[in-house]
Structure 1
Amino acid sequence: MKKRLSGSIFLLLATIIWGSAFVSQSVGMDHIGPYTFQAIRCAMAALGLLPFIWLFDRKKQDGKTFLSRFCDKRLWLAGICCAIPLCAAVNLQQVALIWTDAGKAGFLTAMYILFVPILGLFIKRRPSSMIPVCVVLGMVGLYFLSWNGNMTIATGDLLLLGCAVAFAVQILFVDHFAPTVDPLRLNCLQAGLCGIGSAIIMFCTETPTMDGIGAAMLPMYHAGFLSMGAAYSLQIIGQKHLDPAPASLIMSLESVFAAIFGWIILNEQMSATELLGCVLVFAAVILSQIPIKTKKASPV
């Protein structure tokens, strides 16, 4: 129970950081393109994690060196498997922010609460009986949060749905690898590989300038060191103690925090319907953490 609680706290801290990062991601594109933002952000995260990895290594007494611990085939397999969907997710999300405000982007990204249990069925990860109810409740909440008075689906919305599927795949990969690899090294690898992938697209589609990069440096510091560096490390640590379905429900709270920070910092307004959506998403997360006792069969 203590491990479950600590895992939930780590994930909650991650969601708060991710929610605030939507503002940084939106503001950063006032000066540079989406792929440039992601490439530099991921590079910052990977480099920023190295000193912390070195400090934690000093406490280990296994005879291995800083570099030799990176020469682990399973670590690299985990890094590559997590980096591919993460690279797709963050870049789809970043491009979508060109058309979508920070609050709505947060809520559509959180659609992974639907895709995680669905994809989990294909790898025989059956959720508890309460999770489907919570997913439906969360989906209703996301509907109210994203409702704009008509049934049209914008380009940004479609990109964010693709982003949600990619995040669901990344969450399942983290769930698979997190118990057996160093979480900080895993995040360092996935961030670095994600940065390389983003940089390749950047050089093919954008022409970044030093003036633009300099102007966007403050939001990139936040999105890089805090969101990609700290929050994704917290995700990996937190998922060690939780199944992917309830973990995804906790992480979906980033949608609520994205709307709150968008309202406070960017003056994005929330209607009564959107506030109702926040309440429903929050309720789904709370219900997902309530243990369900099953009755034992009576002896015949």
Structure 2
Amino acid sequence: MEPPPRPEEGVVSWNVGTACNYRCSYCTQRDKKDRTRQAEETDRFLEAFARLPGRWEVKLSGGEPFTHPDLDRIVAGLAALGMRVSVVTNFSSPRERLESFVRAARGRVGVFSASLHLGYVPGAAAVEAFAAKARWLGALLLETADPAVPRPGLCVTTVATREALPRLPALARLIRSEGLAFKVQPEKQDGRVVAYTPAGRALLLELGGHNLLGEIDHRYRGRPCWSGSRAFILDDEGKAFRCYPARRARRDSLGNLLDPSFTLRDGPTPCAYESCHCSVPIARGMMSRTPEEARHALQDV
């Protein structure tokens, strides 16, 4: 396949730390020995982001980004640089903390992804409270949005563990009845999608597949991708990798963003990995889509 045109907006997926107030059995970071690290030297990171060429979206994740003590200053600094700020959070923070984040972003929130971890949100009443808080946040995002930037997106996501899978159709109906996007993500263990039964796979696809992209396990080996040039993964120490599979394999290092000599690749290169662990490249136009993929792909993943 031919690569798509150069994306006008790049995407940095920044894991701002390993700290998290949850301990989920399916977490990709559950085996890390140090679950307390946080990105330090906020000013150096902001200076490094300012050196990136062109327009960028910075997608904050972790760990849990709302455990970071300097989060609002990071967000305000990114917004001041003209960047869009997205976030992936377990949504356990109180409303006043969430509102502080939104105000710090000055109308430049990109995608707010609220992860529903059913082990920590037990029972119908807790799920309904989660949905009500998400509905409140969605209204706040629209109220504070800068009309000069793309409209902010809000979605509720959940990991489709084999145990939780039977509950998900009813959960999807509840969340969507609130006017919210609901997305499922396949469970992974040791870097691979777990072995769902045929019925389980069918149900996942009925729910839209991974992040509503119509697939369960993205396999793009050999397909030209702009990751490494207009998208990259960043950790709390400034180490950058082409993509999530590259970081897991400790390959395709781009160096350290905090080094003034940091440079990105010149253009698209073929995907070198068996499975794409996230949906950012295909959803953000970093690689060409088949007609079937194009029918499913959304830009708010």
Structure 3
Amino acid sequence: MEAICFKVPRLDKETVRVESWDLPYFYDMVHFHEECQLTYILEGQGIIKVGEQWETFSEGDLILIGKNTPHVLMHDKKYYEGNASLHARAISIFFSKDTFHQVFNQIPETARIEEFLEQSQFGIRIKNNETRRIGEDLKQMVRLRQVPRIILFMKILDMISKNPQYGFISSSIPHVSGKEDNIKLKRVFDHITKNFDKRITLEEVAGLINLTPTAFCRFFKLRTNKTFSQFLIEVRINQACKMLSNGNFNVTETFFSCGYNNSSNFHRHFRQQTGLTPSEYKDQVMNKHNMAESA
């Protein structure tokens, strides 16, 4: 089966994307994406395929998948039988190897990390008895934002690259095709990030890549594991967080500037994405800012 070109929904100016998964089972189509992927298995077991090679994974395993490397994590059969007591839980980090290459190229002390990332195209796994400390740092990354998140991630990469117990999943570099889908998705992503403050219709974005709305919905969900509306909400709430963090915008100004025309939808989506109301989020940011100034 040919691998699907997957588009990781990284937001504008998001160098490192962190996702916390709690699902019946992971995305189960063989796929590849431009970003490297570092996944820490919190709960669940199954098999991972990289290229033509298969290996098992289980709770505590740490897996690094390279840029444009076809792969899939599939759970054991019992996870697909609707057993509500079984969970597929993980923390996954998505990042651009090319971006970090530009940084590491200026820092000779990071040569080991850069070499390690080059090897990630074979798929790398570190078994659970070696990953507990790294796993705790990855859990902390879920709560961090902006520069503190990037600093901790570089520390994690350094720790992993020094670990003598890692092994390769595949013995050869897998071949990929079908990257034209990525070009189509980039066109859609660019349109959304430039026009999130306006009304964006499904027909409008489907027309960008010459698909019907129904075909576009299938295309987008298969290659992002999100619906179009979910991604649009993420982009808008991400921008709202930036505006509220700036301190110069009140809640009403923020939701109008992010493409919302009523406050109830904005407040509901904001709480879904952040766990806080807009006012609580702004107060939290301001309190941290005041504490930093007084320190």
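When FRET efficiency 1/(1 + (r/R0)^6) of positions 78 and 262 (r between Cβ atoms, R0 = 35 Å, to 0.05) is calculated for each of structures 1, 2, 3, structure 2 gives the greatest result. A value of 32, 14, 9 was derived for semi-axes √(5λ) of the Cα gyration tensor in Å, for residues 198-253 alone; which structure in 1, 2, 3 was it taken from? The correct label is 1.
The value -23000 for helix-only ellipticity at 222 nm (-39500 (n - 2.57) for each DSSP H run of 4 or more, over all residues; to 500) was derived from one model only; which of 1, 2, 3 is it? Intermediate results must be reported in sequence, preceding the final value.
On the way: 1: -23000; 2: -8500; 3: -14500.
Traced to structure 1.
Of the structures labelled 1, 2, 3, one was used to calculate semi-axes √(5λ) of the Cα gyration tensor in Å, giving 27, 24, 19. Name it. Of the options listed, only 2 reproduces it.
Any read-out appearing in this document is the output of simple, stated calculations on the displayed coordinates, not a laboratory observation. Predicted, not measured: the structure shown is a model, and the values here were computed from it. Cβ atoms are built from the backbone, for glycine too; each structure is taken alone.
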